[in-house]
Structure I
Amino acid sequence: MPEPATLFDDWSGRGRAAHEQDMTIEHTLTARDLKLVPPKNLTVEQRAVWDAFYDPRNAEFRDANLTGRDLVRQLQQGLLVEDRELISELVAMMASGIPMTVMAAMTMATDTSTI
């Protein structure tokens, strides 16, 4: 996917809020946010699914040994791919008639930002 023009934005010419914000891939997101470590509350079965999906991706990521802007680019691309996959799954669920309340519960159950 194309790199967003704002990925390395320095917020020059913008107001105070933009300069004081703290939500960047490079400085804010944790290993848990980036799915580099599993959530703490997984069952044995969930952990097996997690490991099967994320272990190969994370091994490839670690083996690349990226730093600086290359690291940020790779993390950003990984987040985009994961978002695209989640959206595809939600669209498929909607097409199959699964109620939105069930989809919302499933999405919240996989949100590791509060774990």
Structure II
Amino acid sequence: MARKKLLLSSDLIKLTIQRLCHQLIENHKDFSDSVILGLQPRGVFFAEKIKIALKEITEATYLSNFHALAEKNWENITERKGLKKNKKFVDFLLRKGYETSLIYEKLNELNN
């Protein structure tokens, strides 16, 4: 008989839901006119977990994650300071779904 293998521990599931919620916030920002729908039987449970996790992510957490990601990306770009590095930095964060104003504020901070 084949041994059962644990694919995701409860901690890893929590982490996965958190990351999914951050992706949703980065891509969609506002959920005021949104519905999170889960299909029966387990999808309803999963949708409720996502709803709870989205409520737990504060603006401070969102900004903290943005700054950490932006600084890490800035350090990983191999070009020296200049237009090429700035463009790579901005393009990366735009692809992640962050607001233009937030990106350019961070760019100005890092260039000074």
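Structures I, II were compared on distance in nm of label points 7 Å out along Cα→Cβ at positions 3 and 35, and the highest value belongs to II. If mean count of other Cβ atoms within 10 Å over residues 11-18 computes to 12.5, which of I, II did it come from? Comparing all candidates, it corresponds to II. For the structures shown (I, II), FRET efficiency 1/(1 + (r/R0)^6) of positions 27 and 99 (r between Cβ atoms, R0 = 41 Å, to 0.05) is largest in II. Among candidates I, II, the computation of FRET efficiency 1/(1 + (r/R0)^6) of positions 59 and 75 (r between Cβ atoms, R0 = 25 Å, to 0.05) that gave 0.50 used structure II.
Looking at mean count of other Cβ atoms within 10 Å over residues 19-26 over structures I, II, structure II comes out largest.
Taking relative contact order in percent (Cα under 8 Å, 6 or more apart) for each of I, II, which is largest? Sorting by relative contact order in percent (Cα under 8 Å, 6 or more apart) in descending order puts I first. Looking across I, II, the calculation of helix-only ellipticity at 222 nm (-39500 (n - 2.57) for each DSSP H run of 4 or more, over all residues; to 500) that yields -18500 traces back to I.
Read-outs: derived from the displayed coordinates by stated rules, not from any lab. What you are looking at is a predicted structure, and each value in this text was computed from that prediction instead of being measured. Cβ atoms are built from the backbone, for glycine too; each structure is taken alone.
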